Structure P
Amino acid sequence: MAMVDMERHARHLVLPNVGLEGQEKLASARVLVIGAGGLGSPVLLYLAAAGIGTIGIVDDDVVDISNLQRQIIHRTEDVGLKKVDSARARLLALDPNIKVEVYPNRLNPENALSVLKGWDVVVDGTDNIPTRYLIDDACHLLSMPWVYGSIHRFEGQVSVFSTEQSRCYRDLFPEAPPAGALQNCADAGVFGVLPGVVGSIQATEVIKRILGLETNLVGSLLLYDALEMSTRMLRFEALESRQKIDDLSLVQQLFDDPIYCMPSNKQIDEGTLDGRGMMQSIDVASVKAKQSEGWKPFIIDVRSAEELDQIRLNSFDLHAVHDVIASHSNEVPEEGDIVVICRSGMRSQMAIMFLTQAGIDANRLYNLDGGIMAWSQIAPEDVIRG
């Protein structure tokens, strides 16, 4: 069993659910973090502080001045350095007793299995869709748990996927969205402290799993809204229709897509919510512009009846509360685009997931960015109050 610095980890040692035995488990653990950016920063720092014995870092990027607003593991003097080198120096300064292994390369189908093999847990901090599916498929093949996190503007998501508990990323998002629908942090922006919150939750799930504590996020997607300061939990089951993964050939198709894998599409940076999770998003201005050109989407409001009485669009097609939306899927037309709206764009994400699981093509579904609140500000003439 690995040696424990008794003084350094004194606060853990007195915890009933940790103690010396638990701290020894942490010291013996091997955790691989893919991405030393917005999410990777708090994950890496808290894992090192917790005493994780061996930490791996995968990142092919260098530190840019624009990263420092949220990627707190890096400093001004690190600008221009490889992120793996900057992060390794910071972790060893925090705890020189841990071991840090770095992989300054792009994770791809050719190296994924060899890079991921031998780790106890993998943590996702990427903002690239093919890479996220690659992590899921590779961890599935290696029977390895991984912790997912993503962020977009003021919102974040966290979940844990585990083959032994029959939960995969493809249960939530069976297919990747159209490449043109995706946004990264440079395009969409991100609230600076958001990665700290979401990354801390990811680190929590890693540590709990190593300690053998109950992991509540297996089979659940935690949704966090920094503006509303609220959280919601989406429960999901394994999809019976999930594609069988025997190798990495399915995800290779995404890496072969030139739109997904353009050089400007950085692989390792933030853990960006790709257009609100793995779904297409659209803002109010774009909806209005497309409607002026003849676009007629089917609009679904998924808020409660009480909220609908307070404020609503003067024209929409279906009202169904988000958590029972699947039972109304037969009321959705078989063709044409669909815009899903809630208060701020959070519950509508959940509704879209339920609709997708009910068999509606994800390429038809759009999450309204900012929800009814954004619509009331941008086009108040379209809104009825009271």
Structure Q
Amino acid sequence: MLSVKKNLRLISLFIIISAIALASWYFTRPKPLAVELTTVATGNVEATIVNTRAGTIKACQRSNLAPIAGGQIAKIWVKEGDRVQKGQTLLELWNVDLQAHRELAQRQLAMSQERRREICILAENARRESIRTQQLVEKGFVSSQRAEDADANARARQAGCDAAISDIKRAEAQMRVAQAGLDRTVITAPFSGVIAHISGELGEFTTPSPPGIPTPPTIDLINDSCLYVNAPMDEVDAPKIKVGQEARITLDAMPNKIFPGKIRRIAPYVTEIEKQARTVDIEVEFQQLTEDILLVGYSADVEVILERRNEVLRIPTQAIRQNNTVWVVDAHSKLIERQLETGLSNWSFTEIRSGLKEGDQILISFDQNNIKAGVAVQQKLQ
């Protein structure tokens, strides 16, 4: 009996000691390291390059218009912000004298046309009379002298008709000269668009510049139905860019929107801003203009898409270490190092060709010093 009691005491003591040891281990065991994890999945990966400095939205057509001739501004038919159509008159200089010259040329042309009509009718009658007289000569009813007189008269009348036609051509040329002089005092819209700025005022004088020197503009006309972005790209990246490549356009004025674009032109020369800042300008056209009001002069950034891989295995680029390895969480929630074979890459994602499979969990933060193989980890609470 005593032996049984002694054994029970020993068993109870063992249980108590084991429980104390287990509790001590539980409360003193190292806790899993809280880290940022992500799950390997499929998605798109793109190789892209961006502009080195801010680009600028420009219009496909923009003209600083000025009258060819100098003079006093007599009429301004539009105001800033107005939309105009191609051929619409925008501004006129004082041109009363030139209008009088054109009216005189018009009257001279009308008179020449009336005179030609009269002379040429007489010439036609003389020609028919000459033909009839020649027929009568052949029948012996009149003398040959009369036929010769009729023929001479017909030819003289025809010469007068030809001279009248030449007078009309001369009058038409004078009319064109008068109209050209008048056109030199008028500004018309070379294309449809919006008036951005008017620098002249009624009554002011405009003076044409000497040959070779641009005349100060009077009206700034913009065709805002066609816009593009002019952006500088680093000379190192320039050989990778091709006309027709897709691009994404972002604007500081609309930070939450991305506009699709396409490369339409690459400058054939390098711009040297500084010795260490050489760039090549590219032009990126908007693929489609939305209802958003885009203003010429907005600053813009361009991201050129060099290559794209769709629905490939990818991970965040920040998860890859310098030796092309990643920390993978195994079935026991411990870290193991895994070597990778990578493909296309950008600042956000990298294509994985081998070394990982979909659903694997990997470490994406390395800000703790005790990260190493075999360390137990858990997802950091957000």
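Coordinate-derived values only; no laboratory data. Because the structure is predicted, anything quoted here is derived from the model rather than measured. Cβ atoms are built from the backbone, for glycine too; each structure is taken alone.
Below are the figures for this structure:
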read-out: Relative contact order in percent (Cα under 8 Å, 6 or more apart) - structure with the largest value, from P, Q; value: Q
read-out: Structure with the greatest value (metric distance in nm of label points 7 Å out along Cα→Cβ at positions 300 and 324, set P, Q); value: Q
read-out: Ranking P, Q by mean projected area of the Cα convex hull in nm², the structure that comes out highest; value: Q
